[in-house]
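**Q** Down below are the structures I want you to see.
Quick note: the coordinates plus some simple rules give every number you see, no bench work behind them. Please read all numbers here as calculations on a predicted model, not as lab measurements. Cβ atoms are built from the backbone, for glycine too; each structure is taken alone.
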Structure I
Amino acid sequence: MADFGNNEAPKIDLSDVDHRVGQLVGGGQLWEPCAKSDIRRWVMAMDYVNPVHWDQEFARETKFGDIIAPQSIAVALDYGHGCQPACVGHIPGSHLIFGGEEWWWYGTHVKPGDQLFQERRFHDYKVTETKFAGPTMFSRGDTIHRNQHGGLVAKARSTAIRYLAAEAEKRGMYDSMLGETKRWTEAELKEIDTIRRDWFMSNREGKSPHWEEVSIGDKLPRRVIGPHSIASFTTEYRAFVFNIWGTFRWTAPEGVVDPWVNQDPGWVEGFGFDEDLALIDPRARDGLYLGPSRGHIDGDKASEVGMSRAYGYGATMAAWNTDYLAFWAGHDGMVRHAKSDFRGPAFEGDVTFIDGEVIDKIESSEWGFPVVQVKVTMTNQDGTKVVVSTNEVELPY
């Protein structure tokens with residue numbers, strides 16, 4: 001817990017963390033299978049204009065014969081934005097932001113009617129002194145996603161950044177970095193719209209480039225998302241199915257003493273849930289109106305946890321990366337591995353430009369078939385990097 005007396009450095013209390021390293025953890029399990037409305041809501045929130053995920057008539061004419069979910073859907077069908085196994089243990093006076101995600105996909109598409117089940121494990125952590133908040137814990141957790149048939153869909157390793165909210169507020173790092181919220185001119189918005197449209201028209205038919213045709217140094221078409229706003233952040237949040245009232249139940253791993261399921265992580269005052277009241281009034285654990293995510297749509301609350309302005313979600317930035325690559329790979333390709341490091345959030349008023357470049361071709365990969373390696377960089381309108389990722393993509397061979 002934080003201690004500001006006698007000019008002592010603040011300390012982060014990890015007494016409830018150490019003994020949980022390596023353990024299976026619980027969380028939420030969705031009651032119902034994935035519906036077409038879940039898929040459509042998700043791609044709408046991600047601004048992923050790929051017709052195979054929302055256009056019934058288009059999808060019927062593809063090899064899939066119907067709408068399928070994008071690869072990024074796994075996090076939307078999980079609990080806690082996929083961060084549950086990385087947010088383990090009670091740390092008094094803390095808050096959390098996302099630090100990165102690593103994903104592996106195993107060839108099984110998610111389709112309407114499928115239901116995903118998760119196995120979660122708290123992997124490890126380290127504590128580092130940061131300019132942002134002083135003593136800061138970087139913790140990692142793994143989630144394995146399987147469908148109702150036991151088919152392995154994906155594995156995710158999420159990185160959570162847990163820190164003392166009062167110390168981050170005191171330091172106010174982003175206060176000095178951020179200027180006024182960007183106000184976009186009509187001409188600028190037209191340019192953004194042109195880039196956006198050029199991207200989603202670049203491979204609307206889902207044609208897959210062949211591995212032999214791709215060269216190191218090839219550039220992927222630029223994508224843009226934004227300008228980000230309270231409305232867009234809210235739309236993103238509501239596309240995670242667990243945020244809809246009554247959609248999940250709590251589950252605990254068998255055979256684990258004191259498993260971490262829905263205990264209090266130690267959120268700073270004003271950011272916690274009321275689990276008892278939520279049995280009557282589900283808004284009490286809504287997360288956005290009340291709870292740890294309220295800073296995403298409330299600048300004042302964002303300042304209380306050191307963020308200074310309403311900001312976006314790490315889980316959606318990772319999804320932007322996956323969708324960007326999958327769109328380029330087409331219907332016969334698949335993103336197999338994506339490792340994204342988050343350098344900073346997407347703030348209200350910003351836009352996010354996404355650029356990719358082929359940096360390697362691996363004929364004998366660990367997957368057993370050729371892949372191309374693509375570096376993706378996300379920047380805001382000032383050129384500041386917000387995400388850097390390295391990815392392996394399967395293409396027809």
Structure II
Amino acid sequence: MMKAIIRRATRQVGFDITRYRPEVWEAGFASVKSPRGSRGDVLLSYVIEPFLLKRGELVSRAHTNNWESLQMAKTFLDLGYHVDTIGSYNVDFAPKKDYRVFISDRNNLERIAKLLPEACLKIAHLDTAHWLFNNEASYARCLGLQSRKGVTIPNSMRLQAPNLAIEYADYAMTLGNEFTMGTYRYANKPIIRIPISTCVLNQWSEDKDYEACRKNFLWFGSSGMVHRGVDLLLEAFAEMPEYHLTLCGPVERETNFVKAYSRELYHSPNIHMVGWVDIASDMFKEITQRCGCLIYPTCSEGGGGSVLTCMHAGIVPIVSYEASVDVNEEYGVLLKTCSITDIQDAVRTAAEFPAWKLESMSRKAWEFARANHTRERFADRYREAMLHILELHATT
């Protein structure tokens with residue numbers, strides 16, 4: 001098994017991965033020893049790839065969970081625990097140590113919890129809504145598209161495998177807000193919210209032309225076009241040629257979706273498909289400079305990372321409740337429903353905001369994201385929550 005030994009401590013938030021030299025590569029396992037002695041061993045089942053980077057390689061910006069997985073491990077290392085890490089989909093790992101703490105997302109918790117002693121503290125890291133809610137919502141979106149378009153597009157959902165993670169956990173942490181937490185409350189387990197981080201911090205733009213961008217809207221997201229409402233947006237904007245929609249995400253990977261919406265995607269002058277965009281790139285800055293609002297009518301999320309990424313760039317969010325992002329009227333719009341009519345109403349209303357109001361909302365969206373969703377905020381809150389849980393567990 002791989003033993004990645006820490007060469008020196010770092011004061012940065014999270015790992016500076018180039019400062020660690022693993023002795024042996026092994027794709028499915030990483031072991032990191034605390035420089036502060038040992039209070040015991042912790043097992044983390046989450047994102048393994050950042051632990052296996054070679055010297056000089058950077059942690060991926062494709063999702064916040066890459067850095068967050070590292071920071072979760074660092075929290076325990078700083079507290080004096082040794083940390084073993086496996087990937088979420090490692091179905092072969094069997095614990096050979098007497099772990100004091102086990103943290104896992106939904107994929108491995110039930111399986112490995114059964115192999116651990118009862119005294120081991122088991123914590124679910126919930127980065128999606130409960131799979132039953134998520135899957136029902138995703139299927140409902142595909143049924144809605146089927147009734148409107150006369151086609152079935154199964155590969156545009158975001159289905160989660162059935163699991164009992166929350167029911168096997170002693171405690172849970174979630175990156176989402178009250179929406180996500182509410183899908184798990186049936187289990188009567190303590191749930192602590194940890195604010196999702198961000199991969200890039202953008203400076204406030206002093207020269208954005210808010211009058212020019214009032215009618216320009218952005219969708220920015222990952223896979224699952226139907227799950228995340230892109231079909232609804234395409235149909236809505238196809239009927240509103242005076243408003244522009246820019247799509248940033250892996251749309252073209254979902255070939256059945258592209259086939260069903262080829263007219264809207266390729267033959268509508270007001271709909272612009274860009275594809276995947278690096279959030280640290282000049283292209284992302286250019287797109288966010290010319291768009292006033294993000295519109296994101298998703299049906300189920302676990303933290304709304306893509307929405308918050310755009311808020312960090314000063315984009316005003318127009319989102320569904322299920323986006324799992326805290327939004328109020330000072331800096332955003334909560335969709336009444338995700339019907340095409342309600343989407344169109346929200347677009348028309350936002351487009352009529354005077355430039356001064358749009359700028360004010362933009363500034364407040366940026367300030368909210370800066371105050372609540374950074375790596376520093378994640379690190380501080382995760383440490384506070386973990387200390388609280390460890391203290392409670394020690395007294396039970």
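**Q** For which of I, II does relative contact order in percent (Cα under 8 Å, 6 or more apart), calculated from the coordinates, equal 15? Kindly include the intermediate steps, with their values, before the conclusion.
**A** Numbers: I: 20; II: 15.
The value was obtained from structure II.
**Q** Could you figure out which one of I, II the value 2.0 for distance in nm of label points 7 Å out along Cα→Cβ at positions 76 and 108 was computed from? Walk me through the intermediate numbers first.
**A** Working: I: 2.0; II: 1.0.
The correct label is I.
**Q** As an exercise: mean count of other Cβ atoms within 10 Å over residues 340-347, calculated from one structure in I, II, equals 21.0. Which structure is it? Walk me through the numbers before you get to the answer.
**A** Numbers: I: 21.0; II: 18.2.
It traces back to I.
**Q** FRET efficiency 1/(1 + (r/R0)^6) of positions 52 and 284 (r between Cβ atoms, R0 = 35 Å, to 0.05) computed as 0.80: which structure among I, II?
**A** Values: I: 0.35; II: 0.80.
Traced to structure II.
**Q** May I pose another question? Looking at structures I, II, which one was mean count of other Cβ atoms within 10 Å over residues 180-187 calculated from, given that it came out as 17.9? Working shown, then result.
**A** On the way: I: 10.4; II: 17.9.
The read-out was computed on structure II.
**Q** Of structures I, II, which gives 5, 20, 21, 19, 16, 13, 5, 1 when P(r) over Cα pairs in 5 Å bins from 0, in percent, for residues 268-323 alone is computed from the coordinates?
**A** Working: I: 5, 20, 21, 19, 16, 13, 5, 1; II: 4, 17, 26, 27, 18, 8, 1.
It was calculated from structure I.
**Q** One of I, II was used to calculate helix-only ellipticity at 222 nm (-39500 (n - 2.57) for each DSSP H run of 4 or more, over all residues; to 500), giving -10000; which?
**A** Details: I: -5500; II: -10000.
Checking each candidate, the match is II.
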